[in-house]
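Multiple structures are listed underneath, in structure tokens.
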Structure P
């Protein structure tokens, strides 16, 4: 075997692991379905179980930052009924996703269509929804999250409309009480500090019933 053939085979041997890795790279959808995301956030990120957030149609940049913050430990959150931080289950599996996997998942869920809001039982009255809307406006939430929570002023802020009521209330309380302090949270503290639990519940009820499933 001449030197040129030997050099060529050596080059292939060196490049083969990179080639195989590229061939085995999963899409955002594949990662979402096979790495545990779907178990809590539901099909296409639109049908979450319990009080987990719907991710479908959420800001890609916001989702990317939150996943990375949970993975690094910057976002922990309040302790839930299990006795562990609400993010613990997700943090425990994120080591199996690479940076590229996480970016692909964030892009995938952001491109999915949100479902209509899940009806509450008992259903809120018009007065309930109006009280939540008024509180949302009075506290200045519209500045960052938009008039009806459908469109944030910048991509690193979350879209709130149509999210689970208990999730929304839990996150607002965690922010108010200093249990969640990652990302841009500190900018929200002066506003949410003014809200008691009843006000937060009213806002969460209002926001949870806003439909993002249609343009």
Structure Q
């Protein structure tokens, strides 16, 4: 069955996925992309997304950000006029590299009894992608979701990036879990605390200065 499924490949100059929705990025990616933005002289906007609260330091820790589309053009700020990604060979966000294989549902769990953070998820194949709509029917998409070995052959780069997406998220939660169990933080849901925001990467670095951006990544940026 796997041999009959055509390998996924983006259509040159498509750029459709770069114009339909904002992109989830991790805190360490915001640090990388801000450096890229500065060097390229363009503008990109990152909005805080999911956050939790540390009652010890009285801050809100941002675990993910949303990179908005350009409000004037409705396009990703890194999408060139030729519909090609201008940072493809510098650093492309892991969400973009994984598309159209994406975690469809992410559910964070703050287990206060066991002092543990973790998340659950479901993988999906996005049908907004023109190539997906052209090549795969619903039955094939189900195979690509449920059979990792087939997915690795049909969309190898996207599969690897999706694993990196999940691994990076897990590493943030595992580090915060360790800090929680050591008594250095006291974590809870953000229910409207009027406290300042700090990105999770910078927050963790304050307590574990030996941890660098590379700890969260499989792909090294070329800045």
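None of the figures in this text is laboratory data; all of them are computed from the coordinates on show. Keep in mind the model is a prediction, meaning the values are calculated, not measured. Cβ atoms are built from the backbone, for glycine too; each structure is taken alone.
State the single structure among P, Q that was used to calculate volume of the Cα convex hull per residue in Å³, for residues 38-117 alone, giving 154. Answer for the origin of the read-out: Q.
Looking at relative contact order in percent (Cα under 8 Å, 6 or more apart) over structures P, Q, structure Q comes out largest. If helix-only ellipticity at 222 nm (-39500 (n - 2.57) for each DSSP H run of 4 or more, over all residues; to 500) comes out at -16000 when worked out from the coordinates, which of P, Q was used? Label of the source structure: P.
Where is mean count of other Cβ atoms within 10 Å over residues 102-109 largest, in which of P, Q? Comparing P, Q, the top value of mean count of other Cβ atoms within 10 Å over residues 102-109 belongs to P. Supply the structure label, taken from P, Q, corresponding to Cα extents along the principal axes in Å with the calculated value 85, 35, 33. Checking each candidate, the match is P.
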